[in-house]
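So, here come the structures, one by one.
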Structure 1
């Protein structure tokens, strides 16, 4: 299914989530939309929900209002997909800010001052992005430029749910302004160059939005000499997206090929796992050569991943996706009348697609769907069952980082001590996406590993994002390991999660 079709599914699934509700009738729903500022006909509702016509921005907001959903839940999901996918994948439906309006300059100045000093809300950030892209002949100057870029990079590391999507949309807007591209790369390079940095993916992810040689070079630099495995894997993710977007020039593509080959030669056992998504988007000759090399080392799975686009067999992927969807349907059968096939497809992609970006975008869409809570429960069920294989458990735990809410807290906590470090690390991150709670905080602080690594970073992430009072104690402790003290100080400087759009 196309992304347009999936967005149509998102609208339809919310309206029909309770098939017996009055708004299940398109005519009644069209009247409700009209009464909430979005004039609509029954025919338009059907066209929007079938993917035949792109809904206007007012329709996304209208669905939120009529259905009583959180502000920006749907609209931010749609815009986030638009800026995340390659240019032209989805049309822009949000009208640009009118630079000729009487209050344009006043609003831009006000928004810029708030953003550069860390006082802007996620919604204000998106408004600023719209103002800057509306008048690209103008750009901030002097120290204000770098302060603005430094701030958006730090904000990207802390956003959760709709706030994360809104900040990402704003960052993509800033990346469209030619005068801001070099300062943005400088900010990202400086941010990632901090040896104590704790969150790398979201700031690093901005690089594939920045169309500049400097952004591409930074991704290649990280592929060559990332300071840790987590940052290296994120660099592979971003390099894959840059190849798909055409972000590398001839010189950089040649360097990319050399780096991939060097990594393969250095570790022919692990490289096929780490580099599969990147090799899959390289020219055919590269793919075939690496597939043959993997076979020579006894890795027969690598060729399957390249050809079929999933990390497991089709049978295994279908089995787990169906298990999760069936669990949701069993808990709420009436709500699943028309959504089972589309939901199963999206769950399968979110768990097992070869590309990290596709899994990420699928998970974002699921988190905005009416099935998010039920899928979170089903994913936790999969973690609890003995017959779930290691890769599937890790992916199910990662899905929980997108879906977890207060409702899941008690079920998440036991997995903090899971023997599979991938699962335990993902669960601690999921707990960081929920509001602070004393009991959870005590569990996390008690179980922090003494050695750094993905699990240790996960614990510090959860403490940092929830604003744990334990951070100050760790930062000043004479007995805590040095890496914990440094991580705690980084979080105290950076601040906790940004959870509220307004």
Structure 2
């Protein structure tokens, strides 16, 4: 998982270690992190496990599925949204042959090849034709019998019995491979020249092994995790360079790993925490062989760590270890594989005039610097030289800073804003400054940007909206009238990126073209 690890031993016992703030280790009710692997008591006969960001799944030999940990989106499938510290049985499923945990959603293939999904669904990743979360398993229609499935944050990949590939969910980075970046809430075929044998979904990128033993990758490539020698996002599958005969692939947050015929482990992409296991912290744009990993048979990527299973059933781990997820009895990051004996984390930043924001991996937002307009969001007007937590926010996936205001997007597409509101840039229908986050009157948002006194919002449907200052046409709606609630920027569809300058806005369209609006005092509109 992102910060915890699971393993099944030869007797069918499940072992767990790492972060446990939502009970995802299934070992006790303390919610304390554990650096050392230990078994889940009174729980046996497991044949497969899978870890999400804060929940865990297990398939037992009798075909039942069990789940524990975070259940905020119904990802445990028990009909509630209650967190569980111990395994609970997922109803309906009696003949499972594969279980997979995405970040906040879950999947199971049953004996006849049909697929059940449940949990988080804001981007249609459950494939049921809606964007509604489900806390019980729901059948996915329109699919032939499946052999494999994998899930990332917002997307799902599947391979049917003929080797044909199906994709659905969010496509903001092109991770669906369809040549676009929109979401699809029902399964969509992804044409492949050669049948696919297995798939893996990273956070924003996708990987596939073809029957003739070549590897493909597409989607987010900011750290080189596609292995094509570039850092360019790809909307369609690309051949992974210098990787011959892969037998399995796995994708993490911004890195990827593979095992090739002969038991060699390979890694590429981001390496901030040493997750590539190369003995340094340098990113790799092409696959690099990992030393000291033994004869590898399988590999799995967490958020920023990697675990390998060798030919003699021992585990090796490398990368970020702030919660003990490497299982080596320490919380020391490792940039080379270490054995698992005996058998906190910023993901985004934004800067305003004189304040800084950080989004942590746990979904909380922190801020420091100037606070004269409440832009730190901690309920005070006092500036801070050290990070303070923004009040009342969790499960945040994106942040942005305007000159003196701040914006955050939740996993459900809801938006919150705080700080200066002189022009209505907080989008809450007022012009009153706020030192705590306030909800914005808009939904289904995937990206935000902030300028001087205005805010831009990109929705999942490809439209762009704006609120706040409009003296220079920053809102792009054909007027110069400020707005305290979001208004649609006219003439924009299929937007894939937005950005805000001091008094102007920019958007990139799916066809690669760029549109600009607002002030052009320095030729900034191009």
Could you figure out which one of 1, 2 the value 17.4 for Kirkwood radius over Cα pairs in Å, for residues 232-407 alone was computed from? 1
Work out which structure the value 4.2 belongs to, where distance in nm of label points 7 Å out along Cα→Cβ at positions 16 and 272 was derived from one of 1, 2. 1
If mean count of other Cβ atoms within 10 Å over residues 24-31 is computed and equals 19.8, the structure in 1, 2: 2
Calculated from one of 1, 2, helix-only ellipticity at 222 nm (-39500 (n - 2.57) for each DSSP H run of 4 or more, over all residues; to 500) reads -20500, and the structure in question is 1
Taking FRET efficiency 1/(1 + (r/R0)^6) of positions 280 and 320 (r between Cβ atoms, R0 = 25 Å, to 0.05) as the criterion, which structure among 1, 2 has the greatest value? 2
One of 1, 2 was used to compute P(r) over Cα pairs in 10 Å bins from 0, in percent, for residues 104-151 alone, and the result was 28, 64, 8. Which label is that? 1
With mean count of other Cβ atoms within 10 Å over residues 8-15 computed per structure, which member of 1, 2 shows the largest figure? 1
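No lab work stands behind these numbers, since they all come straight from the coordinates. Predicted, not measured: the structure shown is a model, and the values here were computed from it. Cβ atoms are built from the backbone, for glycine too; each structure is taken alone.
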